[in-house]
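Listed below are the structures to be examined.
Quick note: the coordinates plus some simple rules give every number you see, no bench work behind them. Since this is a predicted model, take the numbers as computed values, not measurements. Cβ atoms are built from the backbone, for glycine too; each structure is taken alone.
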Structure 1
Amino acid sequence: MKTQLSVIATLLLSGLSISVQASVHDGIDNMLSEGKASGLLRYRYENVDQQGVDEKAHASTLLTRLNYTSGTLRGVRALLEVDNVTRIGSDNYNSTVNGIKDRPVVADPTGTEVNQANLQLNQGKLAFTLGRQRINLDDQRFIGGVAWRQNEQTFDGYRARYKASDALTFDYGYVYNVNRIFGEKSAKSDLPGRLHLGNVAYQVSPAFSVSGFAYLLDFEHNTAISTRTLGVRVAGKAFDNVKYTLSYAQQQDYGDNPTDFSTDYFLAQVKGKFKKLGWTIGYESLGSDNGVGFSTPLATAHKFQGFADKFLGTPPNGVADWYVGVNGMVSGVKLGVTYHKFDSVENSIDYGSEIDFTAAYKVTEKCKLLLKYAMYDAEALASDTDKLWLMLAHKF
């Protein structure tokens, strides 16, 4: 009898094991078969004429991006994204890794790499992402993906987002390595460290929101940019056609940074619309202390302080940017022009000025054409620089 019971129990357990394995196998099979693939083709020509550099830069590159997102199994899905940047035509620019020194820098090195590879868990109000991922916080002034460059900046680590209510969201990320825009062949490709990214956003009303942030950046090798930044950002609507953004942050040395300093960041921006013409007026200040400028090493810096990228790093005397812009639609083309005036925060230095122009046209819902031009007129910082971009992007 005992032998019979033992045989029956073994058969039952074996059947259960086979059933569980089959269930898991079927779940994974469905997870993969229900996945979706997408991609991006983005061609860009960039021309740079920089005073003091013998030759002009002519960069003709194509970004090919392939993305696969699996189906969901018990709230978990996987994402894999691979990028390839290929040069089209001659190598007539300094990509930062190709050894060309007599032409201006266009930081779009060629190569293939994994842009994102992660597992995502969504359980009710909690979203958790583990692995290589894209992180864009607020307006990307402090944390962003630098998506303008052909090789995007992504982050290795984990991120948890908890939506406590429709209005309140908590966001925390821990990053141990930043995959920078310079490509796998560059010594500047990785930026390892112990980085804590905290952000809390509260939608007070449809016309007013506030967020607080704490970014603790302790870099392993680049200790001079290890900082603690605490700040607040508010955005709202004052009238029907007027929107405003105000932000303040305080930054000081952190981790093994060898320099003691404490400095501030300010932003005040107003946007409006008069009939069909949009307008923007703003002031942004990145201060300095003890010869150290307020730093934003993980920002999407191309969005700020002019397209010519003369202030990717803050000068020792800080930088203040007064800017005014207008935009509108003409025959289906979105046109925009912005004027920037740059001065130091300390010691009253006139750095220079810049005019930026954009023209964007939507060919189809998935295909866009963009023309950009930047003209930097130097006074006490950098050199006169003209930059021109022509870009065609198609999603599939």
Structure 2
Amino acid sequence: MDISKLRAETPSCRDIVHFNNAGASPTPEPVHAAVLAHLERERLVGGYAAAQTAAEKLTAFYREAAGLIGAAPGEIAFVENATRAWEMAFYAIAFAPGDRVLAHVSEYGSNYMALLHKARTHGIVIDWIPSAPTGGVDVAALSEMITSRTRLIAITHVPSHSGVVNPAAAVGKVARQYGIPFILDACQSIGQIDLDVAMLGCDMLCATGRKFLRGPRGTGFLYVRKDIISSLHPPFIDLQAARWTATHAYCLHPTAQRFETWERNVAGQLGLAEAIRYARNIGLARIEARNAELAQGLRVSLLELPGVRLYETGERLCSIITFTLSGEDPAVTAARLRQSGIMVSVVSCAQARLDFEARNLESLVRVSIHYFNDSDDIARFMTVLADKSPQAISSV
């Protein structure tokens, strides 16, 4: 992996330490160029004509996204973000009162609110899978919790507030064994971990473009296994999702495109295709290995700094790291870092209430590194983090 070349293709690396890749990673030059080129084309000839000239590239998006996760192009839908992708799949399931959904406390907040919504409107029951002693989903307990009314298993692969990687493939084996649909939120794992839907055993997977894939904001995709597409009815449709066949009749699209809408950010779709292509050219296995090495080095450095406490527990950890610094509110820590050109974020109880309330947590600093980061980035981060001088704090 030519780190110098990769950093040169992200020019802001010269001045900024990008440690918020779990929030929004900077787009590399080829992605930026693809978006700008189409926007310029739209400016010159109009949106419809520009989309027509980009038809082949738009079709290539489905091949690229499918190739990224080991799927078929017909199993991919372009959606504006991972939450909407998750909701399109979830609300397409015909729940009945008393149906049960198995989920874990690491579930993303928006997904959990959708579960609550269905519980309120359709009478479903949410069954909470306990955590294993080492952290993450307890797969053995999950298997024992399945009943004749279990209708869905919903797991977030990597929580937005923690570096734990839930054992999705093991969950997938249980789901296949019992014939229960399995939806995986891969919002934080796509682009930093090498994923294959056959190995994961998931029936549906949602992904975003702006995080570790380094694509444009407002882009994402949904994977739906071809064998179950026909059994899912989207919560809303348009002339992209379906064909109007008669005055009072329509026919849903036979592929995952039944979950799309006709109007979309065309430049964003082209940019996401380029971002996926960029990641695949580097190699997801190589990205995953590089990220693991960087994250391990950063965790060691953090543990050596007095007053730092890490909050990840799990058999497998990724490049998201959450921590607190003794005597300093996480918001102040993050502000100090950002003031020095180090992009980090803060996760609060309002975003991860199930997990945080159980652990009596209010907020944590979150850093999320990626393959283009280097040892100089880590050294700069650690220097600023350690500087709790009155001047550094008062200037925030």
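When mean projected area of the Cα convex hull in nm², for residues 187-338 alone is worked out for each of 1, 2, structure 2 gives the greatest result. Using the calculated result 11 for relative contact order in percent (Cα under 8 Å, 6 or more apart), pick out the matching structure from 1, 2. Only one of 1, 2 returns 11 for relative contact order in percent (Cα under 8 Å, 6 or more apart), namely 1.
Of structures 1, 2, which gives -3000 when helix-only ellipticity at 222 nm (-39500 (n - 2.57) for each DSSP H run of 4 or more, over all residues; to 500) is computed from the coordinates?
That value comes from structure 1.
In this comparison of 1, 2, the computed figure 0.85 for FRET efficiency 1/(1 + (r/R0)^6) of positions 75 and 355 (r between Cβ atoms, R0 = 41 Å, to 0.05) is attributed to 2. Tell me which of 1, 2 gives 149 when you compute volume of the Cα convex hull per residue in Å³. Only one of 1, 2 returns 149 for volume of the Cα convex hull per residue in Å³, namely 2.
Quick one: distance in nm of label points 7 Å out along Cα→Cβ at positions 203 and 267 came out at 2.0 when computed from one of 1, 2, so which one is it? The structure behind it is 1.
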